[in-house]
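Have a look at these structures, which come just after this line.
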Structure P
Amino acid sequence: MTFTFGIYPGGLLGDDTGVLAPVRPDDPASIVAALRELQGGATEFLVRAYRSYGEPGRTPERPEQYVAQGRKLDLVLQYRDRSGELAGWLDFVRHAVRTDGHRAACLQICEEPNLDLPPVDGSIPGVRRALVAGVVAAKEEALANGYGDLAVGFNAVPSFDPTDTFWPGLGELADERFHRALDYVGLDFFPDVFRPLPPGRLADAVRTVVTDFRQDRLPRAGIGPDVPLRICENGWPTGPGRSEARQAEVVEEVVRTVVGLAAELNVTGYLFFALRDADSAGAGLFHHFGLLRDDYSRKPAFDTYRKLVAELAEPAG
């Protein structure tokens, strides 16, 4: 089984209230240098990028400039239209396939559609309809344009609420065309970030979350074990009370735990969030997710992730 790594290289991100802008603009030259080093000799390395329908904005700017030498886009199309009208959204999806299908490895339809917070799509009415229709439209457009290798999927966050209606509701909407079109499901999760864990429990928490997602949540929507699972966003911020040395330890433990689950749970990829801090002097958790500080200087976790990619990714040649 091929296991693919990647990272989100932009500075813009969303917190629990809205969009958080970085204190320094993206520096493309520094980003390219960091991506090259992280990729090392891996055959493929994914560059995560976001575009929104219904609201202005994309991040990072001009993501195509980071695609070269085996680096491909992991492109997220966010659904931010509260009107409920799908024709324009589906045109947006098809246009994204036509323009970026040749440089993308993955196309994610919607961003965290099961999370009702302002920056993500779970707060938008009708998001499940947009998700199902978007996956089908993206796959049809990919095949029509000769991009048969473009993996089309969606992502979600963990939920341990037994009354959660997202997955059975998705299952009611998901027809045969959707299941034929679906190439993967992504999981975004951040253990020991928003809910601190007792010492020594990190690996167990990772195994529990990924296993529950695969074996309990996805079947509620009729999604079977043959559909690959990818970790699309995972990270651990530094900052007050959160040391850079501990970040490196967390990266090591989480990545090795996820890779250890790959064969059992059909996990095929991992992307780190994010390359650099939004604001290394900021007071909040969301300011400090980077492997690099906001000036692109390194934290110890950068070298940790680089070494993990070199050891665990599919080598070129």
Structure Q
Amino acid sequence: MQFFIDSGIGFIIALQSAVGDWFISPMRFFSYLGNEEFFLLVLPLIYWSIDSALGLRVGFILVTSNLFNYVGKLIFAGPRPYWVSSHVRALWSMETSFGAPSGHAQLAVSVWGMFAAYAKRTWFWVVSIIIIFLIGFSRVFLGVHFPHDVVFGWLFGVVILWAFTRFWEPVGAWVMKKTLRQQILIAFIVSLLFIAMGFGTWTVRSGFQIPESWISNAFLAATELPDPVDPSSIFTSAGTFFGLATGAAWIMSKGGYQASGPLEKRAIRYVIGLIGILIFYIGLGEIFPRGDGFIFYLLRYIRYALVGWWVAGGAPWVFVRFKLAERANSI
């Protein structure tokens, strides 16, 4: 692994030196296309206003990929390039987790690959592959990932994308045969499995001592300091998964929801829906205390479960209730 780190440092320094600062902005743009926050804005837009079936797939693959990325990072425990060398310019300073596998590269393959698989158009695959490559390349240029971090991320993403495209239909058909209570119970059990898998891996790294050189180099780069073993994201993924699954099951029990309709109604849905997200995400974030321990993790789980429920079920119910959308079975 040291060989990949040393050669990666040399490659990144050469890459950053070979291109002028004009290249930073486009690379940040492509990096943002693989950002979790970007997908969290796009997911509701797709589900509420474009195609609810695609939106649901994107939501589940996003939270699942995020959980497996966290587990992978703890297993590999790889540094960021600018943690290792002060000669690497940190041009994207919002990272505190381990480097491998790259979350941006993994999410890019998972989500943009899902877009292409759902569209079933050759041109969409070509566009998605180009975007996936540029997102991964941008992470190396910005100094936040080694080339092998990105490759690992792509490989993880491919496996997750294959699993979703292979098992989505049969698993969905099996779940639909269950009662609402059974569906909610299944979702809760899966979310507990998320927590068990995440915490089981976290215990392996809970005593990890961050090298002083990593901290000092991050400080010199004027970025956030490394905090790679924070377990909070486990409960983010688990809670969001439970909320999405519960919301989807609940709205289906009410007759479903379709994202079609006039453009103005689609736009109004998105605005109203985002207001709800802000209430649950930011509002509860201000009310609920933050820290380490069971009660704090439980509150985080509840907070993200409510966000997921609102996206998948609560907001669509409001849309149908106020005649901004129609039920799926009314077609």
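Using helix-only ellipticity at 222 nm (-39500 (n - 2.57) for each DSSP H run of 4 or more, over all residues; to 500) as the calculated read-out, with -10000 as its value, let me know the right label among P, Q. It would help to have the intermediate numbers written out before the result.
Details: P: -10000; Q: -22500.
Attributed to the structure labelled P.
Where does the value 0.15 come from, among P, Q, when FRET efficiency 1/(1 + (r/R0)^6) of positions 83 and 235 (r between Cβ atoms, R0 = 25 Å, to 0.05) is the thing being computed?
Details: P: 0.15; Q: 0.45.
The structure behind it is P.
For distance in nm of label points 7 Å out along Cα→Cβ at positions 67 and 299, the calculated result is 2.9, so let me know which of P, Q that is. Here the read-out was taken from P.
When Cα extents along the principal axes in Å is computed across structures P, Q, the figure 47, 42, 41 traces back to P. Upon calculation of Rg/Rh (Cα atoms, Kirkwood Rh), for residues 147-210 alone from the atomic coordinates, which of the structures P, Q produces 1.08? Structure of origin is P.
Thinking of P, Q, which structure, once mean count of other Cβ atoms within 10 Å over residues 123-130 is computed, gives back 19.1?
Values: P: 19.1; Q: 14.1.
Label of the source structure: P.
Every number in this text was worked out from the coordinates using simple rules, so none of it is lab data. None of the values given here were measured: they were computed from a predicted structure. Cβ atoms are built from the backbone, for glycine too; each structure is taken alone.
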